[in-house]
Structure I
Amino acid sequence: MIEYFIGVDGGGTGTRVRLADAGGTELAQAHSGPSGLAHGIASAWNNIGDAVGKAFAQAGIAQPPLTAVAIGLGLAGVHNKLWAAQFIAADPGYGALRLETDGYTTLTGAHCGEPGTIVAIGTGSVGQALLPGGEQREVGGWGFPAGDEASGGWIGLRAVNHIEQVMDGRKPASAFAQALIDACGGGRDAIQVWLGQATQTSYAQLAPIVFNHAALDATARGLLVDAGVEVAAIAHALDPSGTLPLALCGGLGAPLRAYLPFALLARSRAPRGDAASGALRMIEMHVNQPTERL
């Protein structure tokens with residue numbers, strides 16, 4: 001018998017969970033390390049388990065057997081069907097499980113299961129739409145480094161290319177460039193080592209430097225304006241008519257608002273819920289109304 005529901009939002013930077021009882025009353029939230037599938041299946045499950053344990057502890061509840069817990073997960077990397085199958089096969093024993101992309105659960109949370117569109121921008125990026133007839137549409141989500149336009153990883157990758165040109169003398173030095181150089185090791189040899197080890201998360205961790213310098217540095221500001229253009233392109237491909245409600249989600253959704261084309265900014269709104277709440281809603285529906293799909 002299911003006694004508790006867990007909703008999981010897992011990406012390249014961290015894992016966020018929401019815990020609810022069998023009646024749907026939310027009891028606690030918790031965070032842990034990344035659980036995007038690109039980081040490895042075992043690592044993803046370990047960080048999810050850590051976040052789940054923290055949520056029960058915050059609620060003051062002794063963690064029950066996993067068979068009494070239903071878990072809904074929206075994870076980065078689920079587009080890779082092999083990774084998704086391996087992840088499900090490694091299920092440690094939850095009473096019920098449903099796995100979807102983080103874009104799907106972000107969409108569900110942002111509009112509470114109603115028609116609308118989202119552009120989710122964090123370590124990675126993806127656009128999702130739920131049309132009035134129930135059809136779903138997805139744009140982007142191809143993954144780093146080939147895709148994930150406007151994301152933290154995409155911004156960081158472009159920022160690193162800029163400092164390579166600065167260090168070569170192809171672009172002028174600046175306080176912005178120096179801050180990036182320092183963050184990547186401080187010199188050419190150290191940066192080469194950094195590049196050899198860098199992941200999407202590593203690049204995304206440079207994005208705050210870009211935001212911090214955008215007010216005074218034209219290059220930093222230009223990177224964010226370019227990101228805004230990419231967000232607009234994703235939104236237009238999702239809903240060419242521009243009639244569905246649009247929410248900008250993820251850790252960079254709010255910071256990027258200042259760099260969006262005006263027409264897009266004017267019709268966007270704050271999400272009604274986050275991806276973890278969408279995952280929670282998804283697993284509750286899966287258990288209580290198994291024939292329905294949000």
Structure II
Amino acid sequence: MEIKQLITFRTAAEHVNFTVTAKLLNYAQSSVTSQIKSLEAEIGTPLFERLGKRLVLTEAGKTFKRYADQIITLTEEAKMATNTALEATGILKIGATESQCTYRLPAIIKEFKKIFPDVKLVFKPYISSKQAKQQLLEGLLDLTFMMDINRPDESLHIEPLVLDDINMVAGIDHPFSEDSFITPQDLQDETLLFTESGCSYRMLFEATLNQTCISPNQLEFVSIEAIKQCVMAGLGIALLPEMVVKAEIEAGLMKKLNWKSECPVFTQMAWHKDKWMSSPLKTFIQLARKGIKDQS
């Protein structure tokens with residue numbers, strides 16, 4: 001099998017449309033079909049099937065895609081490792097949550113682009129630290145930033161950078177006092193505004209509530225900014241990183257409640273222990289290590 005076939009297959013698997021794949025890769029559609037059929041013949045099993053007018057990836061195709069991703073990534077790394085001219089170019093794939101992209105990384109990205117203006121940075125969002133770690137293991141990410149408790153991993157290098165305070169916040173007119181200590185029982189009749197399921201600090205918070213058999217009303221959002229707006233509108237209480245709500249608290253747009261998280265949460269940086277460290281990747285890690293600590 002050829003690397004171009006793998007790239008064609010990966011693109012087709014991501015878009016599940018041969019016409020779109022042909023357009024993205026600047027091939028004739030017949031060429032895409034031919035490459036996929038050749039790959040299927042070599043592997044000995046269908047990678048796609050048609051259900052009516054719909055093209056779907058088979059289970060074998062889903063399995064093969066994981067290996068294709070790794071082969072393509074290793075091929076790109078091999079080219080960078082053996083050609084110094086590529087050291088100042090290429091792509092870095094970085095996992096980061098909305099809050100990290102908004103509040104932690106912009107200054108670091110700015111400094112990095114001064115050094116490597118031709119290196120493309122691709123930021124990939126994720127919901128849970130588990131998901132981010134899996135993408136590192138599969139070679140889909142070069143580096144990821146997580147907010148989580150310290151958990152060792154045999155295959156990953158995980159470096160805690162700063163301790164993150166997780167704040168419980170409410171609208172200015174909420175009857176809870178800023179001085180009164182909030183217990184899980186106090187939240188029974190409240191509406192809690194949550195980030196998506198899988199978020200580390202949400203999971204820790206829910207575990208605390210479950211231990212005390214408390215089940216408040218819940219609303220779930222994909223956007224932290226949406227949660228902040230709802231808090232300020234008096235629609236509920238939220239648990240969010242301090243960096244996300246600090247400006248609104250200081251401006252008197254919401255208030256911080258007296259809630260103490262039992263488990264410390266850290267902003268962490270992680271990469272695969274076997275990852276080849278290109279100059280751009282090493283530089284980004286160094287800038288992030290210093291920049292995030294300086295921000296705290």
Here Cα extents along the principal axes in Å, for residues 70-245 alone has been calculated and equals 63, 33, 24, so which of I, II was it run on? II
Given 4.3 for distance in nm of label points 7 Å out along Cα→Cβ at positions 38 and 286, calculated: source structure among I, II: II
Read-out distance in nm of label points 7 Å out along Cα→Cβ at positions 222 and 254, computed value 3.0, structure in I, II: I
The value 0.95 for FRET efficiency 1/(1 + (r/R0)^6) of positions 30 and 94 (r between Cβ atoms, R0 = 30 Å, to 0.05), derived from one of I, II, belongs to structure I
Can you rank I, II by volume of the Cα convex hull per residue in Å³ and just name the one with the largest value? II
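Laboratory data are not the source of any read-out in this text; all were calculated from the coordinates shown. Owing to the predicted nature of the structure, the values given are computational and were not obtained by experimental measurement. Cβ atoms are built from the backbone, for glycine too; each structure is taken alone.
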